[in-house]
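The structures come next, written out as structure tokens.
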Structure P
Amino acid sequence: MTAALTATCIAPFAPVSGRDLQVPLVQGGSCTYANFDYAASAPALATVTDRIAELLPFYASVHRGAGYASRISTASYEDARASVSRFVGADRDQVVVFTRNTTDSLNLLATAVPGDVVVLDVEHHANLLPWKSSRVVEAADTVTETVRRLAAELTRAPAALLAVTGASNVTGEVLPIAELAELAHSCGARILVDGAQLVPHRRVDLAASGVDYLAFSGHKLYAPFGAGVLVGRRDWLDTAEPYLAGGGAVREVALDRTEWACAPARHEAGSPNVLGAAALAAACDTLAGFDTDAAARHEEELCSRLVEGLRDIDGVELLRLWDDSSDCVGIVTFTVDGFEPGEVAAYLSAEHGIGVRDGRFCAHPLLARVGRSGGAVRASLGLGSSSDDVERLISALRYLVAGERSWSYAKTDGLWSPSPETRARLADAGAGASECV
């Protein structure tokens, strides 16, 4: 292990659920779980679970109940909307619509866009597939040239929307969203930022950046209770067909006509996820109270240690999109020569109690672009990460490359697992491979 990795111990920045979780090891015994899968779903902040516990006794119907509990639930739901709006610096003409997650938010917006959508070929599937009329721009080897290509496409023909990721879910690289907002507006278009990976790591100010629409998920923002948001200009949302037709989305219904409500109610038919919205708001309020610079230093130091350690291991290759990108969130994706990504992930989990992500991360064109159509391994950091976690991951990979693993692994139905599987719950349960890897 390098000297840099054994220097200062970096503790978790904030308490999160599962930080002390003990997991079984295939060779026997157990250890504290090392979570490197924040980019998929982050654990709940302690303040979030506290808020849910506080609200649960008052859980009741929203907007249409006269009882005390219903009034409390309604107030909590609408207060959550205000918290989200403050957290992202929403402008006066921007509205907060609660959804299930980022994918749901983007599909909702896709029903409202009155024209073509320009996207990059390196987007998550959620920002590639929903658009009814999309024009895909091939990303260049640098951010600078990629922005030029987007400018050329927006200038070539009118577009209603430029839809871009704030931070890549594969490499963590951050795009200059304020610059892209200015570019879109100069060409008569609006901009949507897929903030699923950016918002948990960076404060986004919509009014200051000029971003028109922002989508993100609670389950990536330390609020894993099934809520997401679309924040954006209300004119498109007020005139679009309701995302769901049903109760709560209407002003008046007769057998021969329906008068729909304006946004956000227009797109929130049915009983809403009150607890999910409250959890998301609690996460926003907690993150807003943190020392932003200190949180950024925590992530940067851990990420630097991880990158340095991985680069020091023979056969490990880090994935990057752009040669000139200098800003990244806490996501590090890599491959290990001689091992399939799923095999690496299974080994890390089974023998070292380390959780990573493997596959193509619902970004198949991006992985094909970087020559890794077979997938890669992603280690993502968060507020609950520590230098001890980083050192464990690097040490485990050194053992793997040195041929010092202690168990055998087999691939069945696309899924790598220890052979035999001795961890009781996994040995007794069927776990199939996901189609969206």
Structure Q
Amino acid sequence: MSQTQVGDEEKKTFNVPTEKRPKTHQEIIETRLRDYLIEELKQYQDLSQDELSETIKELAEPFLEEEGDRLTFEAKKDVTSSVMNDLIGLGPITPFIHDETVTEVMVNGPSEIYVERNGKITRTNHTFKDNRHVANVIERIVNPLGRRIDESNPMVDARLSDGSRVNAIIPPLALNGPTLTIRKFSKEPFKVDDLLRFGTFNQEMADFLKACVQSYLNVFVSGGTGSGKTTTLNVLSSFIQNTDRIITIEDAAELKLHQDHIIPLESRPPNIEGKGEITIRDLVRNSLRMRPDRIVVGEVRSAEALDMLQAMNTGHDGSLGTGHANTPRDMLSRLETMVLMAGMDLPIKAIREQIAGAIDLIIHQSRMKDGTRKITHISEVLGMEENTIVMQDIFVFKQTGISQSGKIEGHFQPTGIRPQIIDRLEQNGINLPPSLFRGEW
């Protein structure tokens, strides 16, 4: 690791006010140790993360024996850990980044750090020293990615090396101080068996979705924020044949596919002069010239919806994507709105015909009140009837109650309707048993 990397926290690329308060003896020793290590580590170049960690421990021990004689053994251990997190980690949130039970880390200014475990948000007893401390961590995340955050550009989306999604917003927009939200993803992407274990869907639904993806149906995953859309999209993508050429398009690369022929594309924000921006729409258009078998869009949220629908309607079957919506029907309405954002003066009926002709299946996912994520609807898009897009539910989640411990009780069930897309599945050599769709009488 270079001197520049170790000393990132000394850079001040944007002005963040800091609070003045008396330092405790432990904080004074911690500051001295940090300054000492920054100077000493200049001698150590190109060390791995593990080697640098061991070097910091070796240098810190004699320093604390001499300077921190008033500190207890546990206090010295805390000081070393805190300084190490500051120099080579992400400060006080480092333990939560490494904690596999934590799915989201939320920093609301220097004095409030919240985490999400098992769908429940709790406040931790960890804090940053001040606004500058939070700002240093944000800079350490965004600088290696070529992103910037300052008073002229006070919001940024980025990602960690493990693919975790990061959003940061600073004063004057964030009134509590620099605010950081990190959506973590597992190091190994979840597989079908994991979602079955979590109760996201059942085996019958999994078999049906696998058949749909392998038969090149166009599938959209809808749901609210934090409902697990990206995780489900990852699982759906795992059903794609290994022989297909797959192009993934995202704002921040999160999808983890294991097929051989994958071309991941990532959008780019404008530079400091406001130029050079590459949008999701630009990438969707370009992907059509790249001979894709599959186009996978991490999230459709704007004018790229028009290009995505046109691609689906012009021979690019088997496309996958996600979008924010409260219900499958709302997803269709949002797609209409996003097409209009493209600036095309199209009549609503023409837009709806594009949507009805393009999308075969909508999977709607919800985050339940107990924190669990469940696929509540698998709905088939049948086509147009006068000016309305016709849909029908194939599978639904039926909630029956809430247990004394607050757990959602219910079960997945087919609606009893035979999907029209069964004919397309059979044309691809996939025969699902009729009992799969037999609903309750």
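Where a number appears in this text, it was derived from the coordinates with a stated rule and is not lab data. Computed from a predicted model, the values in this text were never measured in an experiment. Cβ atoms are built from the backbone, for glycine too; each structure is taken alone.
Quick notes on this one:
- At a computed 2.8 (distance in nm of label points 7 Å out along Cα→Cβ at positions 305 and 321), which of P, Q: P
- Origin of the value 2, 10, 18, 21, 18, 12, 9, 6, 3, 1, 0, where P(r) over Cα pairs in 5 Å bins from 0, in percent, for residues 297-424 alone was derived from one of P, Q: Q
- Given 32, 16, 14 for semi-axes √(5λ) of the Cα gyration tensor in Å, for residues 57-232 alone, calculated: source structure among P, Q: P
- Parent structure of the calculated result 23, given that relative contact order in percent (Cα under 8 Å, 6 or more apart) is the read-out and P, Q the choices: P
- Volume of the Cα convex hull per residue in Å³ from the coordinates reads 159; which among P, Q: P
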